[in-house]
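Multiple structures follow.
Derivation of every value follows stated rules applied to the coordinates shown; laboratory data play no part. Bear in mind that the values here come from a model prediction, so they are computed numbers and not experimental data. Cβ atoms are built from the backbone, for glycine too; each structure is taken alone.
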Structure I
Amino acid sequence: MKEASIVLTPLPQADGTVKNRPALVLRELPPFGDFLVCGISTQLHQAVPGFDETISRGDSDFSDSGLVADSLIRLGFLAVLPRRRLIGAIGQIAHARHARLLHNLCAHLLAYLE
């Protein structure tokens, strides 16, 4: 697995159940190589403007993503997972999209300093 990969992994749902979901690998974390991931959903209406990002069939990196439908990359759905919890990679997103998502997350985390 590498950063910007879309992986399948068990993620907890709002009702407490756990099911295999696509997630984006945002960063590998020290010291054990765990991954900070965010969930991906087809519930586009949950998008937070300026924070989350939609990936659609018309996007240049959609075919490389491994996703089968227009989807929402949800920065508000974060998890830190050990490598062994990742079932496997299904694709990846473009470097520019990955960088935008990291920027959005960092800006949100640092906003309290302003």
Structure II
Amino acid sequence: MKITYTMQGDYLLPNLKLPEQNSRPIGLWGKQHLRYIERNHKIRYINLLTKCKLNDYLSDIDEQAEEMYEQLVKRFSEQDGCTEQLKAANQMLWVRKMNNIHNRAREIVNNELIYT
């Protein structure tokens, strides 16, 4: 391997590049977790970045969080009786209940996966 250098002031710095990574998509949950580990777990962030595992890690977190969120919303809506019949009969009540369900599910996912 041949190493090339760039002159920066009085210093020669090696031209280092990370290898190509798989470009799996990172959604909302993955981006939230990225901001969290950048701010609060710098060593974990640097280790994942330098090992070229950050994108895969964030994609996995995003997939787990999305699946957990969907399951929680489904379970809570069944428990609270948010059905199509309720939606047809009383739309405002249905909207209030669904907003509550989405907020509860979001809070659980954040506490269990994103901010840990």
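A value of -21000 for helix-only ellipticity at 222 nm (-39500 (n - 2.57) for each DSSP H run of 4 or more, over all residues; to 500), calculated from one of I, II, originates in structure II. Consider the structures I, II: one of them gives 30 for relative contact order in percent (Cα under 8 Å, 6 or more apart) as calculated from the coordinates. Say which. For relative contact order in percent (Cα under 8 Å, 6 or more apart), the value 30 is produced by structure I.
In this comparison of I, II, the computed figure 117 for volume of the Cα convex hull per residue in Å³ is attributed to I. If mean count of other Cβ atoms within 10 Å over residues 25-32 comes out at 16.6 when worked out from the coordinates, which of I, II was used? Considering all the candidates, the number was obtained from II.
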